[in-house]
Structure I
Amino acid sequence: MMELNSLRQFLVVARLEHLSRAADELHVAQPSLSRTIARLENELGAPLFDRSSRLRLNDAGRLFRDHVERALGELQAGQRAVAEATAEGLGTVRLASETFLTLTGPLAAFKRAHPGVELELHWSPAEDMARLLRARQVDLCVASQPVHGEGLTTAHLFDEAVGVGMPLDHPLASRTSVSIRELADQPLITAREGHWLRRLLDRLFAARGLTPKIVCESDEHSAIADLISAGLGIGLVPSFARRKAAAVPVAWIPVDSPDCRRTVTLCWGAGGHLSAAARLMRTTITGWDWSTGEPERNAPAPGR
């Protein structure tokens, strides 16, 4: 009989593909964790990992991981449903996003309208969002790049141009537009790998056979405009962030490429039950007017 704790430990090993790091995260001894994985494999009658040069989840392991994530996700959803049914408040909504700068307006409006709802905000790269939704670890995800996975429902939020931010005295600052090739030798400030802004930059340069000259990778994405203003380089800046950082003295120049854009979507699990709190948050986000920064009037409610 498989124990829940063993299954949870397996998921951590499957995610990290490293026994010692998984043991550190779980606060257990590595030999004990190795025995747990071995017992699972014995019960299943098949190895879950390849152990050649390093630990790698194999095909059977990936299949088992997907089922375990769904099973534990359903269990957690059941626990939350009971808590929601027996509690006086509306519960908790868990929202994942690649950046929360975009969401400060609707999040603030939601909290004012529903002070009894607890908010859990999780930063997540887009490639992890389908797994988080499938495992019921979050209720909703907001992504600035495509989220791939079966059983997801998406709602389009907005589409916007991404331009180039540069110091006001930069030689290109007076231009009405610039090309990607004109940026090839420029020092670039951008986000770390995995973030949608970095992926857009890499994709634009790779499509033209170019390599970006990156001089700074920032974990603090809201600081990119400040670093540009300080004269450390130039960088891609979405229209939304440009409006948010209007007080920062940075020139914003359009890029003459139709694919220099981002499309922002809201995602949730198609087959799962959304809590009352999550449904309220979904309505707030889908009913937001992103051009004015205010709720839309008579916004249509999304499907269940």
Structure II
Amino acid sequence: MADKPLQLVVITGMSGAGKTVAIQSFEDMGYFTIDNMPPTLLPKFIELLKASQDNDKVAVVVDMRSRSFFADGDSIIDQLDSDQSVDVKVLFLDATDNELVARYKETRRSHPMATDGRVLDGIIKERELLAPLKSTSQHVIDTTELTPRKLRQAIIDSFSDERVQAAFRIEVVSFGFKYGLPLDADLVFDVRFLPNPHYVPELRPQTGLDQPVYDYVMGHGASEEFYAHLSGLIKPILPGYQKEGKSVLTIAIGCTGGQHRSVAFAKRLAEDLTRDWSVNLSHRDKDRRKETVNRS
């Protein structure tokens, strides 16, 4: 991290304008995140991060829960901004008074600055206090007309250097139906109709990661035909999942025991998708065979 400045994003703005969605979006982009960071601790916290070299991207929420920030916030940010090893950006989230009132009514929460009065009074007071900070913020997003998904995308567009890779990840997992479906699967495909390597004695103790088993599974015409349909189905729909703001899509491929056919297909699909997407491959039941069961 000595050669690359620490990326620090300070998230602030009007209460109810979407800071919770914002901090979650940064977390999904790989930032180390903290909500409601006491501002006086921020410089010391940054020094600890620089010394640890574990994180080079940090996002913190500082808002009216830390009211002291607005007394000396400018000096704290200036102090950090003068440090050449820290790249500081301030993200200010805003919305119209009418929209903020509607959101507070919907959630039935009290405004932090209107505990003894009307919500609108608190909003007006907060807006006056935040006006100087808003005018100096590098990024201002009006969330009045934004859904959480659109706000998330706006943040990704502004802060992610690897937009598709950081914002959307694909998990490809093989599994055995006899152990149950993966609970987090979004798409499930069944390859139990294909010839089973279990019935070839020399292949039985191996898995779909071993070349002889992989070649056996993929060497059938039915396998190639199925993979062509599988690839043709999955690839065109991935941009739609990414566009809708989904951060992780889990594709599960199953055979009976999760040792041979599903492993080979998951391996092939993951390698294929890795050309264009961020992909993780795992094999839930590859080593979970039961000697008493005659199928895989």
Structure III
Amino acid sequence: MPHRESNGTAASAAPLDLSLLRTFLAVHRAGSFTAAARLLGLSQPTVTTQIRSLEDQLGRELFERRPRGVVSTSVADELAARVAAPLDALATVTDRGGFGADVAPEPVHVAGPAELLCTRVLPALAPLTGQGVRLRITTGLTDGLLEGLRGGRFDLAIATSRPRGRTLSAVPLADEEFVLVAAPAWAGRIGRDRVATEGPAVLHGVPLISYAEDLPIARRYWRHVFGVRLTGQAAITVPDLRGVRAAVVAGAGISVLPRYLCLDELASGALVSLLDPEDPPINTAYLARRPGVSDNPHVALVAERILAAGRTW
């Protein structure tokens, strides 16, 4: 370990170990020692030791330890800005078989909500398979998928909320509008005009079909449109909005769905919109990218195709 000058900074300008810098950059991008360890194929204690060693060499603290990961200091941010591009460029040689290696691009790992991936994203990406693009799709909830993105499990993730922090870059993809729907039989019993004139009271006692037990989408709709808190329990819960749609079409009750997911049913009359508010609830989806610059050209190709398709959703 190099000795330190009296001012607390490293005594010499000895070159820094590249392996320590790689570990540092992984921690800076992943936001935790544990996630960086998974990304690098190292143990968490090894990553901790390497970061401490680098901090000793620099004579400066790089990360503030927190219960749920680490927060980079200004020194770490400055160091990351200096070493990221050179290390990423070096990785294209050391990790991909050297100069001129004829290696097929790896699969692109895309994550997001099952409904949006299956009904919008995959149809948009289908033509890319003819260009040799390979896809690996993972579905799930936003928080878990973003954690996987930070840890290097995915290249791209579609998030239903803007990612927090500085480790991920994200751009708006599309706005999804929510609509209160029922099958024609229920719409006739409720009276569509009555919902507009009398409000949510006319829906009391009507079976509610939901994505989850706490009625997340419906609660937001009631609060935003009606200005009241939704109470009660779901008649059916199914953790896939396509299942919710199927149950409503079959006459099980009412629900709140993204409009993109029930466009065909609304057009055919299989579903009826019970209300057309001037200011419907809208949620923005974001396309987030894995930290660092990918050397896989297919990642950029997939991202461009998703963003272009999103403008039409």
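No value in this document is a laboratory result; all are computed from the given coordinates. Just so you know, these numbers come straight off a predicted model, no measurement behind them. Cβ atoms are built from the backbone, for glycine too; each structure is taken alone.
Given a value of 1.28 for Cα Rg over 2.2 N^0.38 Å, point me to the structure among I, II, III it was derived from.
Considering all the candidates, the number was obtained from III.
Quick check on the output: 14.9 is mean count of other Cβ atoms within 10 Å over residues 31-38, derived from one of I, II, III. Which one produced it?
The structure behind it is I.
Taking 25.1 as the value of mean count of other Cβ atoms within 10 Å over residues 23-30 derived from one of the structures shown (I, II, III), identify that structure.
III
On distance in nm of label points 7 Å out along Cα→Cβ at positions 55 and 159, which of the structures labelled I, II, III is highest?
Top value of distance in nm of label points 7 Å out along Cα→Cβ at positions 55 and 159 goes to structure I.
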